[in-house]
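See the structures that follow.
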Structure 1
């Protein structure tokens, strides 16, 4: 049998080594690495579909004396997130929005991030989960610190301080699992049985440590402030993978602890309330922003807060909605940041007060940005619509009429964004002219992301059926 899961790590690792030793054609190498990842992700999903089992496992020895191996596994969530990650990284690699003198550095960091993301979503035990978590954090740090704009240093240091704190909490929680689990097992699939045999106080400690670590990464109020600053200074590539993929590390972790740790039931109502408050807080905070990238960054906090709210319902349909929501958000936000990068290149500004009537010179980009808003606000035929239906069905079944409350944060967010784009991009007065043009590569990225949004919105059974989500 072909070791598909191992290949998903080995092939990008080969291209990373090639990028380090070979100094030419770096963008092409990164694109080939990303394309191979997409092909393998589709192959893994097809294998799961034909076998009728979303759980594929591969185990390789690593540190037998510590009962630690390179255990790779898939789950319904990881299958969907692998596909989303592959699409976003492919478009990011091929979008051509990095200066030639920094192209090799950007390509190395993107392929390194690809390895980190694939490894995390394929992790079968917490040991390699932690390793790939940190790999996935290192790459965006340098995307901000090296490839970012004027205030990149401060933003990158703020980002890494938050993420190091999250990593420390995650490591502490994993060590407690190792010492208290029978046989020192770090297996994610064996976590429910191992967790139930631990003392209640240890169960609570582990849950809270992991929850806060994932909360920082998602991020939710009050540990969210690193995200807008990181996006403001990050390169377009950095912003696409930060919101599109990195925030899903926390969402994926939330799914693991809420489905594996029974003690989550005791905290679910409080976490749901926190997530709902976080969504409203970010929506209202977004209304004070003038920078288009900061506006999109705040939509990420709103959307990921809604996703955590869905996970906290502790229902199958809520978890399914959360998974589909991460798929929809990852694709939509990557498309919006790609459009924002093209706008900044053409008009040398991201200020919505300055960007008047830009649809005249950037018609395609303006409409693509609007399509991203459609997906974010759950307009029918987009993947976001399917996600919202599932999320709020789960919320109503868990919390009754109170489950509808977070929906209003999406309404506020959408109303503000439609107002902004109408008064800015599509304004008839005070129109400004573009100072530069963009090549055709972003248009290809637009087409791929837009097709994915509508494909998974019109034909949701493609994924919902294949990965046996219930």
Structure 2
């Protein structure tokens, strides 16, 4: 039953609802191209829905809605349930970072009449995909006086864009003889910033002109770029994809498609139906191993649960947090590899995720011998199946390609370390990690419905 195309179960009015839902998602995707922007936009949605910052409350009770923010890169939202916290939670966890290019600490240099920006790629990318496309700059520049300048260049139609050049076909015989992984090197992923010199016959005059522009726009000096975080991402909005407008093309579906649907699920959850405390956590750094203060391996989440336990009156909040985590059920809301009809050879067709069939569950991810995987317990999987079927959610199951083809991981195993039940549940994606990824609108909608059902199960 769950293998049928999800579009077929909707009448015209319901299809229009799917399309309407996708407009909100497209807006979020277009305006959340960095983890900081995703947090900013998530906070705005939470505030609008009546959630309170934990800093504003002294006690909490059943039905209360609150959120934590960590270093402007994590959000953790809760609806307090009628059951004691120690009885466990229903957790949706997604990540809001995506593969990209980061400007280095000393980024701007001049070479042969061009001002260039030196970059370091972040996450798993096919480097050749980032050349000859419009790119934008997003981020912050933090000055020594404590002020923070927000950078946004390349999204407005009036803005200039930046980009990475590539060899013309006429002179690329040697380059094209190289393997794809070596034809474009990491050190050659430098962005073009300008070509007009500030003064005649002066060394680094083009670089100086770019620095002058930044000074006028953001009141920063070159040295301030050392304490900056500027991300180079594809420019432009997400768009409808396909003549039938059934899909969305855009940057960052991995994993902001699951982040948005997880967030929207907790925003739309009826507090009266919440038995076990509902939670949506959005984390950073998944693409580089979930490390650091804002990754899933940080103690931020555990500390947030302990603070919640304290607000609920626990005399030993850290112990209460550990028990609550152990008794929780979680969906690791992360995307899966969609079956591509142009490259069927990398998949086992009967264990692949197909666009249009709904939310996809990966019992395990990892690579080769399930390395780095959270392998979900079958008892928990049966609970998930029951929950989805009772809510009439279209769902499918999949592995991440053929056994020896490759693989990947999510944050599932990290939360599994708390001895909680976790399974990966997300949206199938084509072109994953490319500057333009593709998802089906109906899969995004079914994921939202699945997350909504899970939070009150």
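Key figures for this structure:
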{"item": "helix-only ellipticity at 222 nm (-39500 (n - 2.57) for each DSSP H run of 4 or more, over all residues; to 500) from the coordinates reads -23500; which among 1, 2", "result": "1"}
{"item": "Ranking 1, 2 by relative contact order in percent (Cα under 8 Å, 6 or more apart), the structure that comes out highest", "result": "2"}
{"item": "Read-out Cα extents along the principal axes in Å, computed value 74, 53, 45, structure in 1, 2", "result": "2"}
{"item": "Per mean count of other Cβ atoms within 10 Å over residues 77-84, the highest-valued of structures 1, 2", "result": "1"}
{"item": "Ranking 1, 2 by Rg/Rh (Cα atoms, Kirkwood Rh), for residues 13-140 alone, the structure that comes out highest", "result": "2"}
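Just so you know, all these numbers are worked out from the coordinates, no wet-lab data involved. Just so we're clear, the structure is a prediction, and the values are computed from it rather than from any experiment. Cβ atoms are built from the backbone, for glycine too; each structure is taken alone.
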